[in-house]
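The following blocks contain the structures, represented as structure tokens.
Quick note: the coordinates plus some simple rules give every number you see, no bench work behind them. Given the structure is predicted, the values throughout are model-derived calculations rather than measurements. Cβ atoms are built from the backbone, for glycine too; each structure is taken alone.
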Structure I
Amino acid sequence: MILLKTTQEIEIMKECNHIVAEVREAIRAMIEPGVTTLELDTEAEELIEKGGGKPAFKGYRGYPRTICTSVNEEVVHGIPAKRKLKEGDVIGIDFGVIYKGYYGDSAVTVPVGKTSAEANRLLKVTEESLYKGIQAAQPGGHLHDIGAAVQEHAEEAGYSVVREFVGHGIGKSLHEEPQIPNFGSRGTGVKLTPGMVLAIEPMINQGRPEVRILEDGWTAVTVDGKLSAHFEHSIAITEKGPVILSQLN
């Protein structure tokens, strides 16, 4: 069942996602060669709590940390540890916040120092595909319009779309209905309605779309060892169109 949110609920979720956005940008600014993923995690937890929220991922289904840090061929759910970031890496930062009983969720992939033209292009196209998906989330449209927009943009650039992981509804739970694949056919799926709040999150691979899970039970990596990128925003569908909740302005 898809739970529609009232205007008041969306306002609270905007406050929640403002904390997400502030923390995301603070962590982005810390990313440089020599920083460990655990240092990023520790800072994120402190900033979330200072902002009045609680980490949404820590303890969720047994996940041990506040943020997910996915480096290079890691697609999602990389666990922060003592790993030092190196010049030329790319790192995906994904996390959520609980505030006044509601959840916010966002992700960004960031270059570490100077990165290759190929890596920069993957990040650019993946972020563009997120905004294509958001723009497709129009009231009266259909759910799979979102995934179709993501898929078209990514595949036109020569990349592949991860199919094992999808976006999701969000509200009083981190993951609500509906699931939002990053692929699909326009004009199919449930009708998009004002009051829906969605976390749209394309994961785009440089090579093949398939992933495998490492022995830690969490970290998903590309099967061919090629780079992956991940961007995510929480959005609300309104009468006037999609509104991004997890941005600073």
Structure II
Amino acid sequence: MRVDLNADVGESYGPWVMGHDEDLVPLVSSVNVCCGAHAGDPVVMARTVALAKRHRVALGAHPGYPDRDGFGRRDLALSTDELRASLLFQLGALSAFARDVGIRLRHVKPHGALYNRAARDEALAEVVAQAVHDFDRRLVLVGLAGSMLLDAGRAAGLRVAAEAFADRAYEADGSLRSRRLPGAVLDTAEAAAEQALSIVTLGKAVAHDGTTIDVRADTLCIHGDTPAAADYARRVRAALQHAGASIAPLDRG
């Protein structure tokens, strides 16, 4: 068993701090760094990229809708040209900070509303996948397991990675439970570790309604804004390693 353990980080802005990246980053094998649209700023991006290099974790971009007030969790009606331009802008910005410290981007994982819509909207998924391909075809495109984004990535000639979530509840159809509903985030590190272990060892998860669903994952996510995210990561990592799983980044090249 081999799986990547990723975290969404770099979500702070100016004096406003989100998450505990210094504690979380050493516990994962990949990070998805916000690119200044829904969260993050140039100083935070630079600091987070340097942190990823210091701990030798794979660096990924975490672009979202340009919606800082809504933290990228509101769906925006952008045109194809607007979305493509925003994605290229965000990838280019983070890539510049990566080059500055002598590393490169390894993967791209959309954020929030963009991620969830690309999972079910074929046309939007194709825009995202093509933008990633045109920026750098070596990048791995990360999307929800079983989603249209993964299909679009393959069609665009990209390597793709199916993602599952250690700290989020699922619905019976395999989608993530909306954050607007109670129980969307698993409320203990133990519950997250149990779900991660079931996904990696059995390819199964228990949905919010009690239904057992199939979930195949190349990478598992822990959200940096989840309270006690580092504790979640520590428990998940320990449970996986105890079960004999190897934790390694998606792209070790």
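Before moving on, here are some points about what is shown:
- Source structure of the calculated read-out (helix-only ellipticity at 222 nm (-39500 (n - 2.57) for each DSSP H run of 4 or more, over all residues; to 500), -9500) within I, II: I.
- Source structure (of I, II) for distance in nm of label points 7 Å out along Cα→Cβ at positions 45 and 69, computed value 2.3: II
- Which of I, II yields 13.2 [mean count of other Cβ atoms within 10 Å over residues 13-20, calculated]: II
- Which of I, II yields 18.5 [mean count of other Cβ atoms within 10 Å over residues 61-68, calculated]: I
- A value of 2.8 for distance in nm of label points 7 Å out along Cα→Cβ at positions 93 and 117, calculated from one of I, II, originates in structure I.
- Which entry (I, II) yields the derived value 1.7 for distance in nm of label points 7 Å out along Cα→Cβ at positions 85 and 165: I
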